[in-house]
Every structure is written in C-alpha cells, then in structure tokens.
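Listed next: structures, encoded as structure tokens.
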Structure I
Amino acid sequence: MLSGDNQTVAEAIGTQIGIDETRAPLLPDGKVKMLKTLSESGGVAMVGDGVNDAPALAAASVGIAMGGTGSDVALETADLVLMSEGLRRLPFAVELSRVATTTIKQNMAIALGVSALLIVATIFNLVQISSAVVLHEGSTLLVLFNGLRLIKFRGSEGNRA
C-alpha cells in the first residue's frame, strides 16, 4: 500500500484490509516512482481518492478511483470509478471487465467472421446479395443479444453493482 499518511497510520490500515507491505509517507511523485518500479514485473492497479493520487492513477496500468469520496481530479484521471464506498465492489468490477472483454472478442469474431463468409459466398455466387444482407442483419442481432447478456451479469457472488 502506498500512502501519503504517516507510516503508523498506513500500517494500521494495511493490517485492517490484509495488506502486508506499506510505504509511507509518500508524495505524489514518490507514488509514481513506486508504481513504475512495481510495473516492471507486470501490470499494476492503483486505487486512490484524492488529488495527490491522480498522478499515480494516471501512471498505473489500471487507475481506480473511489467515487463516493474521490476528488474530481482523481475521478477524471482514473480508468474505473467505484461509486460505492470501500473496496468491496472491486472484485465484482474486475470480474465484470473480464466478462465484458470476452464478450467484445466474441462479438468481433461473430461480426467479422459472418461478414467475411458472406462476402466470399456472394463473390462466388453461393448466396444472392439480398440473402447476404438479411443474414448480415441476423448476425448483427446475434451480436446485440450477446452483448445484452452483460445486463444480467451477477458475478460469482451473485450480486449486482
């Protein structure tokens, strides 16, 4: 955990939320330097809520702002904003983003695959252009309904955001 507070406060909060390693007190540039060091071994997510966290939110692979208490600068800089207080919804947000990414990839494969197939079929006169248009619109509906499945996403815990 990277904190602008003193080390004692940072360690107490870290203990409460199950974080073993804390670094404090850090100014915004210190947080950015730490994130760059940590990101050398892979992607790094940063959770913050204040003006002092904005540079680190921008430097992180994924910046997550706490929406209820966050400053406007942190909310504008972050990639993701948690609107509820606390980090309880973070696992749901991560799971939803993974499912949404998979759905986007599926939709791209469906849309491009059907389009390519219909172009080739039309060129070789296997399908008339009017039928190809109807089939293409059908694939568009398939992509739409596949994306709409995300509305009912509950996550592994069975609750919604």
Structure II
Amino acid sequence: MAALWQGIRTGSLRTAMRAFLPEGAYVQVKAIGDPRGDYADRLVEDYRLDIEAAHALVGPEARLVAVDVPSAYVHWVPPGACYNRVGYYEAPGSRVVYRTAGGLHSFAIASLISWRGVWYVVHLGAVVRSAAVGIVDDPSVGQGVPVASSTC
C-alpha cells in the first residue's frame, strides 16, 4: 500500500505498479483469449487513469493515515467465475484514509486480490466503466464507510 500511496501522491504509474497485480498472475488467472493484451490495454490503462484522478484529488502534500481492509468483505472467487481459470481471494471496498490541510479524507479501492499470499490492487477506481476516464471510488470527508460489492 505504500507503493500505491506514493504513486498516487506523486502521480507516478511506475511507482504505483509495485502495488498492482503482476501480469504473470493475471495471465494464469484469466480464461480469456488474450489475457496479456487485456492486462496492458484495459487493466493497466484503467489503473493509470485512476492514479491520475486520485493524484488530482489528494495532491502531493497529502499524508497516508491508514488503509482499511474490512475482513468481513474478503471472499473466495471460485474458478469459472468472472472468466477465471483459477480461484483467488478478493477484498472489495477497502478504503484509503489520508490527511490534508483540510482534514481527514478517504476513497475506496474497488478490488484487491490475493495472489500467493500477497494483496494487490487489480481495480482502483472501478471494476467496470462506461468510458476511458479516471475514477476515484467514493471519495469522502473523514474515514468513509467500506461497502461490500461484487466485482464482475
């Protein structure tokens, strides 16, 4: 999460990629025709747009306070669901809590996935989107409230 936060604060996709699901994991998980192309053209591109949107929201002076990952929302996504060939654990609705001169604020992480015991961001702003725009999921004043969601 430190890499995610540093990437958001500086607007650096390269830095934030250390917190993103590795391409090799995605290729192993997905049962689709071109998982490498989908990874680069959709997942990483959406992540880049969301990092830029989050950076514009929080600014370079914001300080990370916490990342709230509600264990009650963690669930198993079985093989066959969401075009997956293998299963994995997912944590939707986690919240990034940060402080600015204006006080405490937060936004959601749409989906974290556990791969080999390490949690990674796979969708920052939204799982599904209607346009190629950056999205900040549920920005709130204060800590906000984690919300469970399905991801596919």
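Only the coordinates and a few stated rules stand behind these numbers; no lab work does. What you see is a predicted model, and the numbers here were worked out from it, not measured in a lab. Cβ atoms are built from the backbone, for glycine too; each structure is taken alone.
Taking mean count of other Cβ atoms within 10 Å over residues 71-78 as the quantity of interest, name the structure among I, II where it is greatest.
Numbers: I: 18.2; II: 12.5.
That would be structure I.
Have a look at I, II and say which one yields -0.46 for log10 I(q)/I(0) by the Debye sum over Cα atoms at q = 0.12 Å⁻¹, as calculated. Walk me through the numbers before you get to the answer.
On the way: I: -0.68; II: -0.46.
Only one of I, II returns -0.46 for log10 I(q)/I(0) by the Debye sum over Cα atoms at q = 0.12 Å⁻¹, namely II.
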(message) One of I, II was used to compute FRET efficiency 1/(1 + (r/R0)^6) of positions 79 and 135 (r between Cβ atoms, R0 = 35 Å, to 0.05), and the result was 0.40. Which label is that?
(response) I
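Kindly point out which one of I, II the value 14.9 was derived from, the read-out being mean count of other Cβ atoms within 10 Å over residues 7-14.
I
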(request) Match the computed value 23 of relative contact order in percent (Cα under 8 Å, 6 or more apart) to one of the structures I, II, and report its label. (result) II
(request) For distance in nm of label points 7 Å out along Cα→Cβ at positions 95 and 127, find whichever of I, II sits highest and give me its label. (result) I
(request) Taking -6500 as the value of helix-only ellipticity at 222 nm (-39500 (n - 2.57) for each DSSP H run of 4 or more, over all residues; to 500) derived from one of the structures shown (I, II), identify that structure. (result) II
